[in-house]
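**Q** Next come the structures, one after another.
Read-outs throughout are calculated quantities, based only on the coordinates presented, and are distinct from any laboratory measurement. Since the structure is predicted, the reported quantities are computational estimates derived from the model, not experimental observations. Cβ atoms are built from the backbone, for glycine too; each structure is taken alone.
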Structure 1
């Protein structure tokens, strides 16, 4: 028995190289901060560690196995989200080097890089977790770091307020989730989601208990993806946190939340051996698909409608992020191969356009000293290059051709229609039209309002403009040549364990 446990541990470590690389980087940054005390060295070490992690991820692509006695899964589905998280981590580390709000204080930033890496480790674990205890521990690992990062610029009042609100809402959602997990364990006698699925397939469902426990667990996931009614923290935290962390939370944290949301539902409640085409076959007596559809509709509608009235660009993009969570939930409603694939494709494109938009917002804020929409008037003629890139990102976020955002929504709405949810697709299209109004307000202010060619032009470093260019080019390129991303997502779903 002992030898079997040791052998499983040794074999599992061989499949855990990306996580070990991140953990090693985390430790190296701690040592570097104690010995060298140089922010640039810490940043370079962090980025190099992420690159090495990415190499290990690529090396294990196509691999499907369980590790640590079925506590976690290593499969292409998890790898897809891990790659999104890793790219987001590299981008936020690069953005941080251009952030004046982080560097204007005469303090060492070693703990900042440690917290970012610690958060990424938690998200990596969450993407492949298949045990309820590991799910909870991973959520808490990423949450503890994000609470501190949200209030990192503690001398700014709104930053401390954002961190406090984040902790309060996070603690509440975690408590609800753990209580739901305890009910699930009481019903099945297991914490492993594969064993829970087998129990339900063999013994049937206690519908009331499953509905209550499932709803509580999903509430914890909904908090991470900013789904209504668990979105209250999002606008204040996004506005108060440093722009780099706002971008990180809006993409990476959301990606980890959707990864475990899909994995938990798919591998816990679905009959994996049934020949029926109904994805929700094992819980067909429970209205889970309509519950998720209702959450999707309310989330996208509230996000878009409230965004119309925002005067702060960061807060506007926060409500935009809520709306995009609603769009992504439409793919979860379908829960077919095409539905899950559409979520993966949309996330990859969302990474490019959302990080790009927040990066430009950060650079503009350094020059005009404001994130207010009114202060963007005429900025297109004072910073034409970045304003052009910002326009591209906003058009893509709206979902207009020829951008990657258009392809993402086309694939997503196509999957919803294929699943027979025509009315849900119509609501999604209407919400996309609504979003055009508040994205267009930013474009209008940059290029049309109070144009004064006599004002001096803003100057930005070539490196910062090059980073934005790296995000803008694929936003257009993948709008025209999107085949590789679709094939990558399709392969990830086909090899999804339990599919």
Structure 2
């Protein structure tokens, strides 16, 4: 955004001479934060301006504001929303020795009445525009920490139909994915998408000159949609989606705790179909929103076949332990690709590793933090090459199977138990009872503060009986049996030997 020289000079005067804060200048002059920093040169590492000593005038007029009235009125005329405390600081640098209460009372009397802004109500044509925005919901717990939870909302300006989904990721690939899902829900695309000014939509903006994110432009080109932006600090230009977010906060999210992303999205979709899109239309109260949506669907742009790819695709390095780092988690790859590069294909549910066009590994995507996921076949490859790694890999397997199992391992160390022996016994119970039963038993052991493998075995048996599962049979054949080759014999030779 470019401004004229007069405004640039005023910005510099207010900052360097009057010591206004950048946020105050942005609010009072209606400029963007980046513009003010650019004018001041602060985004280039410019040091803060030197402080100016206060004026100590011994011959100041005893009446607190006598002689300062003209300055106060002139400043408020130019910046009517300026706070009295800011004026008090400015007066202090000019020799004012009165109290801030005196300034407040005087400002209340002389502050100009702000002019109310007039808004123009605009009704979009059918299938012409969709408004898009995000709303912050809160934080949701995942393994390893908390993640921020957002709701992506698209509203068709004509029919007021709403589509929304809960998202954790606010990347460009997540935006593409949500846009495609919204268009599939509505049965087509409008001719315009109206956004605010987030970084995943617009990379740079100077007035009307806009540089959109390339991934958004690519998707808009494939769907023949024109992206549009609201004015800076003008949320009223996308009032329909703002009201939709407020509607969802009041009707769906109020009094509701989201603990699982998949369950939350399923409940949200049910709410949209049964309540949100069956409400009366605000413009035509005699019609429901879904009835107007059925009319608008006939005018929406047809989606291409096949749909554009929305997965994140990028090269990624495999470290020396045959793991990749993605979104603060670690995922295993075949050991033959250690210290090499693969292609990452990530959706909101899966993480896939490819060598060219060949898929070499696939994992369920985790939204946790600092978690490690290792496929059994990848572990077997490493153990075959590194026999000494069995104990450590066993602990990793337990941690991957039961999040939080490290608490039991810490108790083993504190009690002076043999960690290797305890790990082997726990792995035996895991293989014997399976993941669901062993996981439930381990979580109960952690909650009750116990760590003995015998007690863990009792809890596994209680969990098995609770779900009426078959009794597991532990058959110890010995190591030599697995390696012995059995050669079939002719049964007639037994009679001959007798």
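**Q** Out of 1, 2, which has the highest value for distance in nm of label points 7 Å out along Cα→Cβ at positions 33 and 361?
**A** Once distance in nm of label points 7 Å out along Cα→Cβ at positions 33 and 361 is tallied for 1, 2, the winner is 2.
**Q** Matching task: 15 is the computed value of relative contact order in percent (Cα under 8 Å, 6 or more apart). Pick the structure from 1, 2.
**A** It was calculated from structure 1.
**Q** Let me ask another. If we compute Rg/Rh (Cα atoms, Kirkwood Rh) for structures 1, 2, which one ends up with the highest value?
**A** With respect to Rg/Rh (Cα atoms, Kirkwood Rh), the highest-scoring structure among 1, 2 is 2.
**Q** Which of 1, 2 yields -12000 for helix-only ellipticity at 222 nm (-39500 (n - 2.57) for each DSSP H run of 4 or more, over all residues; to 500), as computed?
**A** Here the read-out was taken from 2.
**Q** Supply the structure label, taken from 1, 2, corresponding to mean count of other Cβ atoms within 10 Å over residues 73-80 with the calculated value 14.4.
**A** Corresponding structure: 2.
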